[in-house]
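Below are structures written as structure tokens.
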Structure I
Amino acid sequence: MLASSLLTFELVSSTNVGQVTEVWVQPPFSEADYVIGVYNSTYYYSRNSTTGKYDYLSSNATYVIQSSLNTFTDTTGGSLFFRTGYYYITNTIYVKTQGVKLYGSSYNRAIIKLSNGANKNMVDITGPKCEIVDLLFWGNSAQQSVETIGIYAHCSPAGQDLHLDHVVVYDVKGTGVKSEGSWDMFSNCFTESNTNVGWWIAGANSQLIGCESYKDTAADANPASIYITGSNNRVVGCKVYSPDSTGKRGIEIVGGSGNIIDACDVILTNQDGIYLMQASKNIVSNCIIKDCGKLANNTYVAIGLMYNGTTYSTYNVISNNIISSSQTNKPKYGIQEENANCNYNDIIGNIVLNCATAAIQKLGANSISEHNIV
């Protein structure tokens, strides 16, 4: 009954009167190899766009999606188009082959949601040159008992060139997106209310462009909404916003070098704004850091050049940033070198206002602090 109700064809008259030919009419999204949909909010289907047949039908969305993906090879690649609806998955979706694309018509129409008690990563990507566009992933954190990852990208060997565009990762009990590959691109994406970090960039040469983190790091010990442990990555035009008691640090670089944070807004973080821990040769420029450190007065910093007791933050450039606070609880410093061995840093051309102790603390003997407005 299900299959017959779904398999609808348009009947088109031929040139011979009285003769009727059955024709498969391709929809606008026919470039996808499979069209994934929901029937009667209960059954899921995968329609083969070449044959018009429904290759997979099930009440288990994970089975339908994974079975479709398993038909792709590294030679051919493949694509899945998700029609409007909710897709409740009970297990991880594995993308293992090269050149796979998952996409919908809008990020708030096709919603992939982790089922109650699934306790799994939502998407695991090991195939290179894959793409996800216009989809929403809902982690359903209140109904999970262990930490998970929304989208986990870890191609081996590294260099996978993953691209996420207009993707939302919401309410994961753990990390929204974790990238361990290199040359990944994340553009115009949004993470919200994930209990660990929103974005974890652990690889190299990746780009986070025009993305947002909203109310991430609500409960986990890991404090940063955007967390970078790799090198030579770019975070450009991004926004971190924590308007209530959620959120800790805005952007944190730990041990990485050659990273660029440019033209980002970090607003209303409870703790530090941008935090460089044992990180060297990075650039933080043209950012707006506003109302950070609101959890406690005279405790946190807007931009920190920090050390862990043995490794120091050196040779960084902090330039042309605007730091201010209108909160009762203000940051201790606008820009701080935590130790005299946090040295050879250039602190140039920043505007730093309304800090509790001082605008800038420069301790490195060979660091430069000049042309700042305080």
Structure II
Amino acid sequence: MMQVKRVRIALVVGTGALLILAGCSNQPASTATPDNSAPGAIPSDADPELVQIYQNIVEKEMPGVSFDLLQKAKDEGTINLYHIRLPDANAGLMGEFQKEFPFIQFTEVEDSGPPLMQRFLTEERAGQYNADIIQGTDTTAMDSAIDEGFIAQYQVTSESYFPEASYRSGYYYPLGQATRATILYNTNLISDAQAAKLKDFKGLWDPALAGKKIVLTDPSSASAAMLFWYYLDQTYGQESWQKLAALNPLIQSGTPAAQSIASGDAAYGVVSENVALAAYNSGAPVQWTIPSPKLVEYIPEAIAANAPHPNAARLFQEFVMSQTGQSILGKLSDPSARTDVPELRDVAKQPWYSSPSEVYAADKSQIAAKSDELVNEWKTLFQG
């Protein structure tokens, strides 16, 4: 039996970290032509084991992917995956992918979205072509990478299963539909009556929560935080910011904020749902509300234009966007955007859990245009 290898080369935590990826260089990617054409004939001299994988897995889960792509992916044998911090979901994806395609190994680089994208862009600009797959936390940054020519054109065969708002055709596709602003609270510190106030964002500064420590996130730290502060500004005006500043909140990024709530250092706060879910799955005494309308972003994944293993990358992208891949993501992280994958998370079965259907129609261009102004106003209020 072929040995399955998964190599974790580096955990990226700052701009000064040294990254070494086996087989990477500053030379342009392989000149092999990626292929997602119609399957066509299987060569008569093809490896019988590979033919079986193609017929039993690829044709069923990724119809339309060619045998030639599978063969070239096997020949490359490696995927350099630059992934965001979705540990359970990405581990689940890689594990299942390697069960189905045991001849491909991974090297991993993990970080939160903005620094990961910055590293990717820095490497690409320097001609250091390391990444095969790049994940992000917002589509704006991915659009910028496309504008610079660093994202490959590749249309997945399952594109029609996704809502048009969730992808940029031929470039990036969604890992999931992320709810960016849940109100997470510690059930040992917040009563049911107080929790009822938190079903609306106005509850964050409701007098019923007086004396309870709140934790919030700097809008300049991530697109998710900017979306929340932009929504408050547009919906409730600057008065809402002033009321929150008067509460003397803790200011922390998403995961530390959730940890503070879980430990009791804070009673409640605003975090993305995938962060809330991780805290809940760890056994922490937490629950959360999702005010209506939901503040949603699609989490993009794309193939690097200079990928050193372009065919293996395309096979992985096809797998991630397949019903199988999206079901893994939908169970372990954010709900899938794919129209034939239902809500699969166990937490959605809990009697306290509710997710509204209405989604906030955010205008990305308006948010981008106003972001500097909002950051400066936020710093004035919250940092003095």
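What follows is calculated from the coordinates using simple rules that are stated; it is not laboratory data. Remember, predicted model here, so these are calculated numbers, not experimental data. Cβ atoms are built from the backbone, for glycine too; each structure is taken alone.
Of structures I, II, the largest value of mean count of other Cβ atoms within 10 Å over residues 77-84 belongs to II. With respect to relative contact order in percent (Cα under 8 Å, 6 or more apart), the largest value across structures I, II is given by II.
Structures I, II were shown, and helix-only ellipticity at 222 nm (-39500 (n - 2.57) for each DSSP H run of 4 or more, over all residues; to 500) at -11000 was computed from II. A value of 1.16 was computed for Cα Rg over 2.2 N^0.38 Å; which of I, II is the source structure? Derived from the structure labelled I. Please compute distance in nm of label points 7 Å out along Cα→Cβ at positions 213 and 333 for structures I, II and give me the label with the greatest value. Comparing I, II, the top value of distance in nm of label points 7 Å out along Cα→Cβ at positions 213 and 333 belongs to II. Using the calculated result 5.7 for distance in nm of label points 7 Å out along Cα→Cβ at positions 53 and 205, pick out the matching structure from I, II. This figure was derived from II.
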